[in-house]
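Asker: Right after this note come the structures.
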Structure 1
Amino acid sequence: MKIESIDVINTRLPLKSEFSISRGSVADKSVGAPHIFIKLVADSGLIGWGECRPSHRWSYETEESVVSTLRNYIVPAILGMDITDIQSVHKVMDTEIAPSTHPGQPIAKSSIDLAIHDLLAKNKDQTLYEYFGSNKKVHLPLCYTVFANRPDEAGKIVSSAVAEGYKCFKVKLGHDSIVEDIRILEAIVKNASDGIIWADPNQAYNVENTIKYSSEFSDLGVHYLEQPISAGDITGHQQIKDHCDIPIAVDESIFSIDTLNEFITRKAADVFVVKVCKMTGLYRAREAISLALESGLEVLASSLTESRLAMAAGASLFSSFDLEVPMDLNGWQFLADDITSGGVIVDNGEIRLEGLPGLGAEINEDKILSFKRK
C-alpha cells in the first residue's frame, strides 16, 4: 500500500477561551489556533487523516515552519513510499529534516505519522487500539487544565470542574513569583475534593527556588511538579530530584528516545510526560512509553490543544498502556468548534471512543476546508 498523494491543509480553528503558560499566550481567541491537517491517500483509495497543532510559545515549531517543512521537504520525499513500512517513512523524514538535540520538526512529522496509522488500522478494519493489540474500548478519565491569575478565579474553575466529574487538575503556573503560584494552588487544593494536582510552571523556575519551595508544594498535597526549570538542564533536574520529595516530571526536556535514555541513566526525573506530537508521532511515542515504564519511570499522558482527531489517537495509544492518572487531552476545553462529526465523545470528565476504524474520529472534510487559511 503506497502513498499516492498528500494534502497539507493549514487551518485556524476558533477558540472559546484564552489559554496562557508562563511564556505567554498559546491560544489567542482573536486569531484562533493553528491546526495543520494531513489528508493522505493510498493507492488503494483509502484515506488517512493526521493533525498537528504547533505552539511557538511551547516549542520552536511555528505554523509557518510546519507548513513549509511538510510541503517543501517531507511530502515530496515520502510520496510513493510503502505505508506498511512506517520505520522507513520515519527514516526518510529524518533524512530530509535532520535531528540534532531535537528530532527535527517533530510536530510536523507527527501529523504524517498519525495519518499513516489511521490508514494502517483502517486497512485492517481495526480501531487504533486494536491495531496496538488492545481489545479494551477507550473510556478514560480526563484531566482538567486550570489557567488562572488569581486564587479566587482558580478556586471557581476547579469547583465547577469537580461538579462536572473531573478528579485531576493540570495547573498552569509561572506567575510573578512562586509565592503567588502557591496561593493559587492553595485555592485549587481547597476546591479539588481530594483530586490529583498536577502543577506545571513550564520552565519558569530555577534550581534554587524549586528546591526552596518544594516542601510547600508537597505539604499542600501537590502530586506532581512538571518541568519546573529549563528543559535542557539535566544536571539541574538531577539536583532537584535529589533534594525534593515531590515527584519531578519532565515534558519539554524530552523529545527523543536518546534524551529519555539520558534522563533515565542520570536518574534525573521521576515521571515522563509524553505527548504524541513531540515524539514525532505514535510510532516513537509508543516506544518511549514502553522504555520509560520498563525503566521505572511513571508516565503521564499529555497533549497540545488538539482537535478530537489527535485526541482520539492519543487516547487509543495511552489506553493500551493502562496509564493510571487521567489524561491531559485538553483541546476540547479551548476549541469553540471541531472538525469531527462523530466517533469521539467528551462528557462528564471522560473521553469515549465509539469504535470507528482508524484513529477513531469521523472527519468532516467540509468543516476542515471551511477553516482553511486563504
Structure 2
Amino acid sequence: MCPKVSAIVSIYNIENYLANCIDSLIGQTLKEIEIILVNDGSSDNSPNILKNYAQHDPNIITIHKENGGLSSARNAGLAAASGEYCIFIDGDDWIAADMLSKLYQSAKSKDSDMAMCSYCRVIDKEIHISQEVNQTIFVVNEYRDHDQIIKEFLYQFVGATPTEQCDVTLNMCVWRNLYRTSLIREHNVIFESERQYISEDIIFHLDLFPYINSVSTVPKPLYYYRYNQNSLTKRYRPDRFDKECYLYQAIQQRIPGITAEKELVLRADRSFIGRARSCIAAEVNNNKEQSMFLRLQNIKRIVNHQNLKGVLKEYPIKELPFPLRVVTWLMKMRCSHVLYLIFGIKRFLHNNNI
C-alpha cells in the first residue's frame, strides 16, 4: 500500500536546523507517510544527521546527490515519491504535528488536487502568524470551478491589483501545500532552477494550475517558515535585477496558455514593479562592496531597463497607494538620485527606530 503523503525535504548545509525539521515530520499524527530527505551536496554534518535518522526510522528515505540547487533537490525527491499526495518542505523549517493530517483529510474529503494551509514566519525565534489566514480563500474552504481557482489562487500568487498595499496578496511558496502526486507526474511538471528564475515556486504553479480542478483550504497556520536574511532571495546579488527580468519574461510567456484576461498581466506587472523597487532598495541598503557612485549607476541601469520602462509606460500608477505611487513615479521618471536619497532616509529612520 502506498503512503498517503510523501514529505520531500530539501537539505543543504543546515545542520543546526535539520533535527528540528525531521523531528516535526516523525512526530506527525498522520503515520502513513514517507519522509524523503534529499541531501543536495551538503559539506557540513547534514549527511551524518540523515544517516542516523534513517537507521532508526523505516519511513525515512535518504537521497544524496551533487549540489544542484533547491529545485534540483525537490525534483529528485519527487521522482522517488510513492505517496498519493506530496508536499515540499525546506529543511530549515518545521511543521505542526497535525499539519499533514489536516491537509490530507481536507484533500481526501473534498477530492482536491491541492490542499493549502496558512503559515507562520519565524524571525529571531519570534513567531509571527501570517494575516492571510483571514482572507476569503480560507473562509470558503472548497473550490471546484477551474476559472474561480485561477482567479482566487493563481492571480494572487502572481501579484496584486494596483490599489492594494502589498505587491503580492498571497504567498506563492509551495511548502504549505499538499499536491496530488499523479497530477504533477501526468503533466510532467517539474521545478525550474531557482538559479535561473530566482522564484521557482511561481513558475511551478503557473505550469501546474492549468490542470488543477479542485482546491481545499485549512484555515490554520501549520507551517513554520524560518526567515533567513542570507537566503538567495534576500541577500544582495549583483545579478538580481537581471534574474527578475528573466522571471518576468517567463511569467508573461505562460499567461496566454492560462487565461486571456488582462488582470493577470496587470498583476504580473505590479509584482515586477515591486521586485524592481526591492532591487533599488538593495543597492542602497545591502550593496556593501561598491561606492555610492557605482550604486547610483546600478540604479540608473535598473530604471532605464527596457522591461521596466515598458511596464511603467502603461501601468496605472495613479491607482497605487500614495507612498508607492510616489516611488513608482520616480522610477518612471528615472530619478535615480532621488530614489537613492529616499531609500537612504528610510534606512536611517528604520535603524534609529524613528
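Read the figures in this text as sums done on the coordinates, not as results from a lab. Everything numeric in this text was worked out from a predicted model, so none of it was measured. Cβ atoms are built from the backbone, for glycine too; each structure is taken alone.
Asker: If we compute distance in nm of label points 7 Å out along Cα→Cβ at positions 100 and 236 for structures 1, 2, which one ends up with the highest value? Could you put the intermediate results ahead of the total?
Answerer: On the way: 1: 1.9; 2: 4.2.
Top value of distance in nm of label points 7 Å out along Cα→Cβ at positions 100 and 236, among 1, 2, belongs to structure 2.
Asker: Match the computed value -13500 of helix-only ellipticity at 222 nm (-39500 (n - 2.57) for each DSSP H run of 4 or more, over all residues; to 500) to one of the structures 1, 2, and report its label.
Answerer: Working: 1: -11000; 2: -13500.
Computed on structure 2.
Asker: Something else: For volume of the Cα convex hull per residue in Å³, which of 1, 2 scores largest? All intermediate terms of the calculation are to be shown ahead of the outcome.
Answerer: Details: 1: 121; 2: 142.
Looking at the calculated values, the largest one is 2.
Asker: Have a look at 1, 2 and say which one yields 38, 19, 18 for Cα extents along the principal axes in Å, for residues 44-91 alone, as calculated.
Answerer: On the way: 1: 38, 19, 18; 2: 25, 25, 15.
Answer by label: 1.
Asker: Work out which structure the value 11.3 belongs to, where mean projected area of the Cα convex hull in nm², for residues 124-315 alone was derived from one of 1, 2. Before the final figure, lay out the partial values.
Answerer: On the way: 1: 11.3; 2: 12.0.
Only one of 1, 2 returns 11.3 for mean projected area of the Cα convex hull in nm², for residues 124-315 alone, namely 1.
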